[in-house]
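Peer 1: These are the structures, in structure tokens.
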Structure I
Amino acid sequence: MKTKMKKTIKRIYNSDLFNEFFESEKSTGLILIACTIFSLFMANSIFGSQYLHTWHMKLGGESLEYWINDGLMTIFFLLIGLELEREIYEGELSNIKDALLPIFAALGGMLVPAGLYLLLNYGTVAHSGAGIPMATDIAFALGILSLLGNRVPLSLKIFLTALAVIDDLGAILVIAIFYTKTILWANLIYALATMLVLFVLNRMKVRNLVPYLIGGVIMWWFMLHSGIHATVTGVLLAFVIPFGNGDKASTSSILQRFLHKPVGFLILPLFALANTAIVISSNIGETIAQHYSIGIALGLIVGKPLGIYLFSLTAVSLGICKLPSDLNWKTIIGVGFLGGIGFTMSIFITLLAFDDQTIISNAKFIILLSSLIAGLIGFIFLKNTLKEGIDENNSK
């Protein structure tokens, strides 16, 4: 069993797409940190009003922030869908036995934070924010992990990547199911009918990307006007784009490779700039004391590592799955704290969960603060836990 697991890890690690993905997410995480610092500085500087106005200026009847959140972020979710598809066909999720550990970890990392949040907010106007601490920002988490260099065993990189991808899937389902208020069935049916046409093209082995991209735009427009958040279109589109045998020449691989840089170096930085333009209140104590603030902080800083650890431990103890030989429970706890870096995904869910701008701004601030604390704890914990200079050849 151990030999088979090592072969699986080696196969995934030697994949060019995995290495590109890991390096891209690492760079993106560092860029997002810089964008967040810049945006917070500008929003609270003498240029604050002009800076905030930039994101609210109208384009085609909607604000620039709206087009970033509902338009460009659909492309981000398309990339998430393509990565999830690859994980299912070739990666950590292709072997159910290997996939069970990150699946259980992700479930714990979603359910426990949501439960802690609801303990404090159930029945209040802020109860809809339960999805906020469920999310993990994959770029930030992998970016922090990369700072540890060759201390990090390959199986830990793969575990965190699989955990975060499953977490993203959970966030997408939460958005589609719990943050849909009114459904316009005609537009939803048109969107799904377009998807069906693209699926037929897939089965007919049409490999040209153009009809899929045109169909994706049509799907997005109808989904945007259906009541279901338009970004869900990205994930649905990913699963009708031909995967083939998954090699470099496959349609899915070509698109996935192409999207890494524009998503990592343009779309996510724009999202961070637009959504972290937070004017920090002079009464920070009052902001932190709000029940929804405490719920978000508890969920991300305590609930994430606790849920990931407990669900993983339970699954291994029951013999459902096994812990890789080069990992231990301390490393799982450390990764659990990195899972508490909610940032972009948590902010995205915040925008759907609340209508009150004061609550949205306060929640964003708490997400940033909690993500910073969780990331620092995870980094320090793993730095003290992992051995110096792990020989990567041995971990393969």
Structure II
Amino acid sequence: MMTVCLLGASGSIGTQSLDVMLKNQQDFKLLAFSVGRQTRKIARIIRLFPSVKVITIKDKKHLAYYRKRYPHVTFYSGDEGLIKLIEASGAKMVVNALVGFVGLKPTIVALQNNKIVCLSNKESLVVGGEIINNLLEQGCGKLIPIDSEHVAIAKCLAVDSAQVEQVLITASGGAFRNLTRQQLANVTPEQALQHPNWKMGKKITIDSATMVNKAFEIIEAHYLFGLKSEEISPIINLDSYVHSLVRYNDGTYRMEVGRPDMRTPIKYALYQGLTPYQTVVVSDLSDMKKHLLLPFDKVRFPIVDVAYRIIKEKGTLGAVFNAANEVAVAAFLNNQIPFLKIETLINRCLDEHRNILNPTYEILKDVDASIRAKVHKLVFEEVNQ
């Protein structure tokens, strides 16, 4: 039986991970989880998983209450509590479903402790991909992606990894895929949160609308599969049934096709790729009439070019990209800036940043903090101009 520590149990991926484990209790034993500020979810999770012995919450001020209410459970708080959760639980597997930069250090620590890491936290690789790959090359732990796109690529490459010419990462186009750049000027957060295919958390739904999400996935694919930037391209699949494709030198394509349900890639990750699956091979994309595939328009979605810049230059640029985006997305959701300002702030921060090569975690943390402060200041100026 696999013992599990779940980071981010209250979010979309965390909740669905609990669903998968609940349906497969003979194979998984949940020992620890974190819920951030969503502490109202603790009671239900403990009831469903009585094996839990360690929990981390966000606010230290609530520790006394929960320690008294659940005396058989050890409670920690804050970002450091996430690290203590991993170490104290003794779980063999860590599912990182956290959102944002906060997920990077837990991924590093989990690998350093030789854990199996099922990774949903995109920022771990976008910001710290070099550090994580160095740990993996040293034989520290194991990393398995949870993203549907990367799981699909992993499945295709597991079947046939010879003579690969290109990996194509599918994108739905997000909530505004039918709008022109000009029409994006006055869109609202409420409109941006209406994803046509997936039910996700607020930040990743906005990232899907801006296509930052796809830029992140391109960077992740580079680190996960050792691909060069020219070997990774986005492609539009309107119904999100094609989760990604591999094109071979003979012109054929292999892909995974299935309805958009994150429980499928989560189950793949939890079982470390040992679940049954099928891939589809076609000789021409025009054969995919039921699940139409369309060229990706980089003029319409220019932010994806940032991914290729980061793959080429590396260093601290990933930290800049992520920090600027996190603050800008929050500002948009709070109606402080217009939608297109997210891109503007990201590009300004990248262009004005002096890149630091081979950064340590501490350097990445400092860059993250400085960029956040910078974008907060720029947002304040925008609001008060």
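Rule-based calculations on the coordinates, nothing more; no lab input. Only a predicted model underlies this, so the values are computations on that prediction, with no experimental measurement involved.
Peer 1: If relative contact order in percent (Cα under 8 Å, 6 or more apart) is calculated from each of I, II, which structure is the one that comes out at 15?
Peer 2: The read-out comes from structure II.
Peer 1: Okay, moving on. Can you spot which of I, II the value 50 was calculated from, given it is percent of Cα pairs over 18 Å apart, for residues 154-249 alone?
Peer 2: II
Peer 1: Also, I was wondering about something else. Have a look at I, II and say which one yields -22000 for helix-only ellipticity at 222 nm (-39500 (n - 2.57) for each DSSP H run of 4 or more, over all residues; to 500), as calculated.
Peer 2: Attributed to the structure labelled I.
Peer 1: Now for a separate question. Here Rg/Rh (Cα atoms, Kirkwood Rh), for residues 34-137 alone has been calculated and equals 0.99, so which of I, II was it run on?
Peer 2: Going label by label, the one that fits is II.
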